[in-house]
1. Output the label of whichever structure in I, II has the greatest value of mean count of other Cβ atoms within 10 Å over residues 253-260.
2. Taking 4.2 as the value of distance in nm of label points 7 Å out along Cα→Cβ at positions 493 and 533 derived from one of the structures shown (I, II), identify that structure.
3. For mean count of other Cβ atoms within 10 Å over residues 109-116, which of the structures I, II scores highest?
4. By the measure distance in nm of label points 7 Å out along Cα→Cβ at positions 69 and 429, tell me the structure among I, II with the highest figure.
5. Kindly point out which one of I, II the value 23.1, 84 was derived from, the read-out being Rg and Dmax of the Cα atoms in Å, for residues 117-324 alone.
6. Once FRET efficiency 1/(1 + (r/R0)^6) of positions 141 and 549 (r between Cβ atoms, R0 = 41 Å, to 0.05) is calculated for every structure in I, II, which label goes with the largest value?
7. For Kirkwood radius over Cα pairs in Å, which of the structures I, II scores highest?
8. When FRET efficiency 1/(1 + (r/R0)^6) of positions 85 and 437 (r between Cβ atoms, R0 = 30 Å, to 0.05) is calculated for each of the structures I, II, which structure yields the highest value?
Structure I
Amino acid sequence: MLRSIRWRPASLACAFTIVNAVSAGHIIGGELFYDHLGDGQYQITLRLYRDCNGTGAEFDAIGYITVFTGDGAFYQNLNVPYPGSTFIPVELESPCLTLPPDLCIETTSYVTTVQLPANSTGYHISYQRCCRQPAIVNLLNSVDLGLTCTTQIPPQGNEQNGSPRFNSLPPAALCLDQPLVFDHSAADPDGDQLVYSLTTPFHGADDLVPYPTQSEPPPYQPVTWSPGYNADHQIDSEPLMAIDPVTGVLTLRPTVQGNFVIAVSAKEYRNGVLLSETIRDYLFSVVPCDAEVEASIVPQGIFCTGDLTVNFMNNSQGGQTWAWDFGDPVIGDDISTEQDPSWTYPSFGTYTATLIAEPGQVCADTTQVTYALYPAPEPYFVVPDTACGPVVMDLFARGQGFGPDALIGWDLGPNATPSTATGAEVAVEFSANGPHPVILTVAENGCTGSFTASIVNSPQPVAFISGTPASPLPAGADIVFMDASNMNGAQISDIEWFLDGNVVQMGGTDWAWNDAGPGNHVITLAISTIDGCTSTYELPYVIIPDDILVPNVFTPNNDGSNDALVIENVQFYGNTLRIYNRWGQIVFEAVNYRNQWRATDIPDGTYYLVLHLDDGREITGHLTLLR
């Protein structure tokens, strides 16, 4: 809905304006401009505006206009009689807005003709009046400040000139928080270039001499802005008030109620030379405006429920009839005339509903609201079984209410590598003993869901055995095996001792093996923790027999019996074996013989055997080979 205001007709270059209908003052605006009539003759126009419902004085009986030369020397007073006044209607561009009552604007124009011969400095024409309104937000001590309207006639060479004059009067009152786009351009009778800008207005006259018959000469003193305000920030507006330097279009949206003086400059250039400047000194009153009809929908307050039915709440003002369009792209007749309708959408998504209050009427108003209908994600991950020791685990985000484009985040904790991750899958190593709380978070379409679970990895024990005395030992030795395991902080639950794969003891931190029999043995320790983590350790142990028995006959005929030369207990000793024939030739030789000789390609007969043991013993004898 358009919320700007306009007055028709109007033209203003230097102005006051109303404060409100109760405490209005005297002059609320004015414009001073001139036209060159030829032969050094100029028509001077002072157009003033006043609040006709205010308590201030009427228009002055005489308008005192002063002419100075360009160097500031007094030249002439122009005393112009009051010609009478007319009323200007206040019009709103929107019929659905109402302003505060009792707005009344009255205008008059003091017009005179003066002969001003060309000179080398030109002329200043000025009008001064006091005083400004007492409650102006952006000026310090505004009640003590007056105003000065002034314009310049260029020196000889460009003196045949008419000054710019603003085309229309801005609105006396602005609606709070409503945008205004106003054509603040001026007209120049000579077609010269005009450049627009915001500027600081001039002070003029005071409460001691509020209506001087002769203005002060230039230069003129600028007004003092209140803290926080300046030429570029003259009124509280979002965005800031601005004027296009080429077109003169003024834009603002006032955000603070009250009275604000503004000033706009129109500079006139010809062939790049500045001829004159017209400054509009004006006052905006920012007031709350009542809209006859204002459409409003209560915005969405609860999100991520997954409910596709929306119960709309109509919060409009001033309306009696309604037209809803729910923005459902699937169903064409998604409309309603109810005040507070409901609608069920076909699927998850974002939908924009439109409400027209008083459809078809002059003051109809339209509003829209967007509803995001999505479920909250419900993620989870499968918690792995208890692990033992540092372990790498693969975790997978699962669940419902989200798709492949969802943002997935993992908080894996300070004892994890990595400690955080993103994505549907993550490989993580937990270095310390658990439990480790893991938080999975999923976000999509503005909705968030999370899942928390603990992953446990228990200490991994490391089994170890020490035996005393150390291997190898002779047969019949007594040996003690000690549990030297590292539990890594775990609490043990079970201990088992094995000899060659057979359980010999349950529990105990040591096992004593007495009268150990000969052979290559394996002692095994198996430990378990209360968390189910296990470890085993195998310790080989050699028990050496006393005797080595060498046979005198063997029969390598591949009948499965006595096919190799077997020397009992030879494997327990380091040795060197040599077999000689009758002529003293070596037919077989082995270091550390392990009962593998089958006399291949050796004829039957009697041979001589020599077995050297590393302990220094030597065993000899005859060996008969029969097939």
Structure II
Amino acid sequence: MATNAAAQADTFPKLLIRNAELFGSRPAMRHKDLGIWQTWTWREQLEIVRAYAVGLHRLGLKRGETIAIVGANRPKLYWSVMAAQMIGAIPVPVYADAVAEELAFVLSHAEVRFAAVEDQEQVDKIMSVMERLPKLEQMVYDERRGLRDYDHSHLRAIDEVIADGRKALADDPAVGKWLDTEIAVGQGSDPSIILYTSGTTGQSKGVVLTGERSIAAAADTVAFDHLNENDVSLAYLPLAWVGDHYLNYAQGLVAGFCIACPENTDTAMADLREIGPTFYFAPPRTLELLLTRVMIRMEDAGFLKRKMFHFFIGVARKYGERILNKQPVPFTGRLLYAIGDVLVYGPLKNVLGFSRVRTAYTAGEAIGPDLFAFYRSIGLNLKQLYGQTEAFLYLTAQPDGQIHSDTVGPPCPHVDLRIAENGEVQFKSPGMFTGYFHDEAKTQEALTSDGYVKTGDAGFFDEKTGHLKIIDRAKDVGKLTDGTLFPPKYIENKLKFFPNIREAVAYGDGRDYVAVMLNIDLTAVGSWAERNKVVYASYQELAGHSQVYDMIEKHVAEVNRDLAKDKVMAGAQIKRFLILHKELDADDGELTRTQKVRRGFIAERYAPLITALYDGSTEADIATEVTFEDGRKGVIKARVKIRDMKTKPAAGAMEQAA
């Protein structure tokens, strides 16, 4: 029924009304507040959003104007998006952890007059850059704490705005009729939202998406994964990321399922266990973190528990994938797996919050095949998708039963995907953007002459499966001086499979060999240090410890052994590496807000270290500016060690030698 509703509704407000009629008493939104789960039905949500929309209009928000949404996943911020769309305004979500400079850029570029924010922190950030935001007139906020003594001439609580709208609707029937007209005149071709890109390769761009295209795209994938009003999703992804707006907001409205908001980002994993979602998304980094925590806890467990865990994980690796795909498995294998499910897999999924998950996705970065296989082997239906903000996410997705760790699936329904002569993936899709906000030049640059969107990613279709394989960003794929192919992300992802390695940045294009800069994972390596009586006082001290270098060297050697097996990649083995003295940080501009490496920026900032990696130095001095949580700046100085690696003979060379 939900998909039929979506087909008849070309804007999200119309879809919200339809859902209130179809699923009136079913839960639409949940939020854990002060340890208690609060629930709103579709009918209650519609009533709140109508009142909120009237309240915003009475404050002065008009059709076609933009309103910033700044904060974490909270019902009132989702309702801010809905209410703005209801009166034809355009929401512009901004990352909650964006520093004031980033916030100022988006709010200024999007020409916002209004901002709906979470709490005092976001109010303070915006106030600190008000001189750069001459068009901003009003802020409304969710959390009252700390704001009582602020000047409220241009600041109001969202609850007050909703109450004002409720009173207006109750006092004058004409207000309700006016709102109904506003919803009815809204067209599917109107801008529905502006989502800013992560800015991996430069300044963020505002991607303009329409309601009808967004709903069409979401309807296709809701049908693809059989999502319905009985499903539940945990909304913990950043509001400003296309993934949240698609996976939770758009699909939730199309399918009619319930969105559950965690109490805060720190409790998200605990709340995941409590809510027991049936539909789940996690980037590879989150899945790596969860597995790292599991492995650390198992190292601290008793001897018998450790033995039992590792034995049944071995059983899962042997039979789990085949059982999940409903393939033939010997009776003994099925019996052992069933015992393992009772003793290990079931309890493990329960601890992680995955007991009820029917469909789970990962995307954003390539996932290590072993990590991917681990989750699938214990019975989690984890799949991969590939998408972009400009496509309104999905371009490809893996159908149930057609799962390959090295592909991202075939094109989604109604998606036209092609590979250009230079290897770049290009597309046309139902959710395709209409352009970049106030940037016609960039819009034309992103399109081909026949209307396809350039993804900037290099890939190809696998001959055996017909599924898409993504190699790297097209502009990042290079060659060593001897002509060996150099895809940095491919190498980096192999390194990041190891729980001890949190981040990796590889260099080699136009050079004689590959060298990498690494970040260790403080949780994993810290646990190892405790077990091995390695004393340290800071991340910097642990990262520079000789025993840590010895451990990381073994991981790099294993990656080299793996690369040596591939004739094409054997020449791209890592010859030198170093461990950075600080963690790469989005606040320092080294990562995007979606945790993607800003390769060019890092190359400039750490130029002395890159020089040392290629001039034979065994160590190098570096001074790096850092941004603290309160916005203050500081400098970290260090002498970073560099270690050489032995490379392995290529597979063909070994065969000839034999």
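Nothing in this text is a laboratory measurement; each read-out follows from the coordinates by a stated rule. Predicted model, so just to flag it, every value in this text is computed and none were measured. Cβ atoms are built from the backbone, for glycine too; each structure is taken alone.
1. The maximum falls on structure II.
2. II
3. When mean count of other Cβ atoms within 10 Å over residues 109-116 is calculated for I, II, structure II comes out on top.
4. Max of distance in nm of label points 7 Å out along Cα→Cβ at positions 69 and 429: I.
5. Going through each structure in turn, the value belongs to I.
6. Top value of FRET efficiency 1/(1 + (r/R0)^6) of positions 141 and 549 (r between Cβ atoms, R0 = 41 Å, to 0.05), among I, II, belongs to structure II.
7. With respect to Kirkwood radius over Cα pairs in Å, the highest-scoring structure among I, II is I.
8. Comparing I, II by FRET efficiency 1/(1 + (r/R0)^6) of positions 85 and 437 (r between Cβ atoms, R0 = 30 Å, to 0.05), the maximum is at II.
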